[in-house]
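The next part holds the structures, each set out as structure tokens.
Every read-out reported here was derived from the displayed coordinates using simple, explicitly stated rules and does not represent laboratory data. Because the structure is a prediction, the values reported are computed rather than measured. Cβ atoms are built from the backbone, for glycine too; each structure is taken alone.
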Structure 1
Amino acid sequence: MTDWIAAARAAGDVAARHADEVDRQARFPAEAMAALRDAKLLGLLVPKDEGGPGAGIADIVSICHLLGQRCAATAMIYAMHQIQASCLVRHHGGAAWQRAFLKRLASEQLLLASATSEAGVGGDVRSSVCAVEEKDGRFALAKQATVISYGADADGILVTARRTPQSPASDQVIVVVSQKDARFEALQGWDTLGMRGTCSNGFHLKAEGEVGQIMPVPYADISAQTMLPTSHLVWSALWLGIATDAVARARAFVRAEARKKQGATPPGALRLAEATGQLQLMKAGLVSALRQYEAALGSEDALSALPFAIAMNTLKITSSQMVVQIVGQALQVCGLAGYRNDSAFSLGRHLRDAHSAALMVNNDRILANTAQLVTAVRDDSGLLA
């Protein structure tokens with residue numbers, strides 16, 4: 001892991017050099033992603049018997065945290081890529097096409113995106129209008145995807161769709177679509193407050209290919225056991241990275257003020273102490289959820305259990321709220337220096353990026369799901385026993 005972290009740190013330095021420009025121009029962080037690809041960090045999760053290093057989720061969480069301190073858009077792209085990679089690794093079901101694609105992921109360092117959002121379902125990724133049509137060992141699909149982050153720069157896209165045109169909206173599969181098999185028609189651009197470098201444009205996506213590109217495991221199982229918990233872990237890690245860098249800038253500001261007035265405690269020191277405490281709580285929540293996920297791996301029952309789903313949902317909600325709170329506290333410490341865009345202590349990009357956290361996936365939707373779960377779960381008062 002040490003070599004991976006060192007490589008990620010170097011790629012993070014590249015990301016940091018271009019972060020403001022990526023944000024200002026709302027462009028894909030090509031330099032940072034090239035550095036991650038050159039360091040062979042895109043295929044980390046691919047098992048050794050498929051040609052990869054067989055890294056674990058803790059390694060990915062650490063790298064997302066590191067990248068989040070440099071460029072949140074780069075970290076988000078890396079996180080979303082690894083969410084798709086984890087789904088392939090855990091749910092390929094031994095299918096020949098899927099295993100061959102995994103080998104390509106490791107050898108060619110392919111960048112993976114996802115197309116789960118769709119017009120007509122009200123933001124519910126567990127429902128699809130799009131359907132897979134099969135004929136003579138081939139498939140075809142067409143999807144009005146409201147968002148495909150970095151879709152134009154991805155080598156492959158994991159697309160959710162109904163299993164057949166006759167299937168209900170919730171009977172979904174994932175289709176692994178190579179860039180060469182896809183056609184894109186732009187629907188809308190990506191001129192947003194934050195996370196501008198993710199280039200999360202909307203597309204009318206049409207694709208066709210071999211039936212073997214359809215993952216054999218139902219999307220409902222993939223979502224519950226891998227996609228959702230992995231998403232909440234890696235997203236929380238990069239949000240922690242944003243908060244970590246914000247506190248670091250606030251600390252640097254307080255130290256600079258202290259040097260100006262020897263013997264006097266700068267007025268922002270109290271707020272810095274508060275932000276540091278919140279940062280430690282945010283980190284503790286992430287580490288706890290990570291350990292819970294690692295303990296559940298290998299057990300479908302544990303991964304599908306209600307308390308586990310509640311824990312992962314809670315991680316996302318609390319992390320997305322705390323990152324905004326902590327960056328706001330850091331801004332109070334730095335004052336006008338943090339408010340300025342041309343300052344070494346600037347926190348504008350951090351704050352704008354942080355506000356995306358509650359929107360992906362919308363916290364209200366997650367809270368509504370959690371509300372249903374907590375009424376059904378048994379009392380967990382013995383959790384610490």
Structure 2
Amino acid sequence: MKRTLFRLCFTVKDGEIALLTREGRLERALGPGRHALFDPLRRLSAEIVSIVRAEFPVERARLIARTRPELAAELFEIVEAKAGEVCVVSLDGEPKHLVPKFTSRAYLKGATRIEVERIDTQRELRVPAAVLAKLDLARTPQVLEARVAAHEAGLLFVDGVLTERLGPGRHAFWQTERKVAAQTFDLRPQPLEISAQEILTKDKIALRLTLTAFTRIVDPVKASQNAVDVQTAIYRLAQFAIREAVATRTLDEVLAARERIDEELRGFVAARSADLGVETTELGVKDVILPGDVRALVNKVVEAERTAKANLIRRQEETAATRSLLNTAKLMQENPLLVRLKELEALEKLTEKVGRIDLHASDGAGLDALLTKLWRVGEAT
């Protein structure tokens with residue numbers, strides 16, 4: 001922009017317009033080209049603005065519309081969203097802005113095709129798929145998006161009232177006229193570890209027990225209405241159940257009745273978790289941790305029991321062996337031939353270990369006498 005003595009000179013490029021004002025009041029708009037305006041008193045001023053996908057200050061556009069309505073209609077597209085509606089503004093066919101209720105925006109005409117889609121959010125709760133595709137949800141707080149996976153169930157609340165159960169898929173809702181919230185629940189079995197807690201038994205021994213549970217939500221409506229956090233509720237119920245089961249038993253009963261305790265725990269928790277819409281599929285004691293001194297005593301008792309059992313088995317075997325010897329002796333007493341067979345067996349076992357046999361004749365006897373004696377021994381046998 002350049003001024004001479006009597007003229008105001010400036011150039012407007014393609015995609016621009018010049019807003020010509022006289023003493024601060026908009027007079028007209030000038031298109032592309034070189035302009036030289038006679039202005040000896042320096043009352044004119046030109047503001048060059050881009051009109052390609054350009055937004056104009058809405059308050060200024062409204063002021064121009066009140067003073068120069070015909071010029072404003074030529075220059076601007078003023079979008080005003082009323083109560084109960086939103087406007088989707090597309091520039092050259094590309095959705096660019098979402099105008100919420102009681103909000104206005106102004107856009108410069110000329111180089112850009114401006115399209116406005118008005119949506120009645122009072123009648124329509126869901127956002128149509130065609131509209132949803134046009135929106136950038138990261139910058140659209142007027143829309144609530146909920147994604148429900150195949151293994152999940154969703155619940156829709158409008159102004160705090162449960163209105164719909166959502167199936168798997170993508171859902172979007174207008175929240176301009178109402179408060180909308182969505183809650184999802186995982187329907188798969190969920191493991192739950194109940195950490196060790198110290199409990200006194202009936203005989204005043206402090207035990208620490210850990211539990212393992214598997215739960216599954218079967219009724220999302222009950223789960224949302226009756227519990228703030230389902231897993232925490234099951235956790236507390238399991239703690240109450242194990243305290244009740246252990247406090248009424250001695251240490252020996254706790255160690256001996258693990259299966260019975262597991263059944264009691266499952267029954268206690270299952271009866272109360274049904275109101276929470278939860279099914280407890282498994283619940284049991286995982287670990288029983290004894291105090292150091294009690295653990296040492298229990299180990300000694302177990303060792304003594306094993307030693308006693310080993311001694312008992314040894315005595316039983318000795319008794320059986322003695323009884324067998326007694327029966328053998330009775331048979332030998334009744335049948336002398338058995339005694340001779342027993343002697344031969346002993347002799348056979350003895351000779352198996354002998355590698356060499358030396359025979360010596362007595363004094364005054366020769367080899368003939370020795371052979372004669374051996375023959376007589378064999379004949380006697």
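A compact table of results
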| item | result |
| --- | --- |
| Given -12000 for helix-only ellipticity at 222 nm (-39500 (n - 2.57) for each DSSP H run of 4 or more, over all residues; to 500), calculated: source structure among 1, 2 | 2 |
| Comparison of 1, 2 by FRET efficiency 1/(1 + (r/R0)^6) of positions 14 and 46 (r between Cβ atoms, R0 = 25 Å, to 0.05) - largest value held by | 2 |
| Ranking 1, 2 by distance in nm of label points 7 Å out along Cα→Cβ at positions 30 and 310, the structure that comes out highest | 2 |
| Identity of the structure behind 3.9 (criterion: distance in nm of label points 7 Å out along Cα→Cβ at positions 214 and 286, calculated), options 1, 2 | 1 |
| Which entry (1, 2) yields the derived value 0.95 for FRET efficiency 1/(1 + (r/R0)^6) of positions 78 and 246 (r between Cβ atoms, R0 = 30 Å, to 0.05) | 1 |
| Structure responsible for 19.7, 78, with Rg and Dmax of the Cα atoms in Å, for residues 94-261 alone calculated and labels 1, 2 on offer | 1 |
| Top of 1, 2 by mean projected area of the Cα convex hull in nm², largest first | 2 |
| For distance in nm of label points 7 Å out along Cα→Cβ at positions 22 and 254 computed as 9.9, the structure of 1, 2 it came from | 2 |
| Winner on relative contact order in percent (Cα under 8 Å, 6 or more apart) once structures 1, 2 are ranked, highest first | 1 |
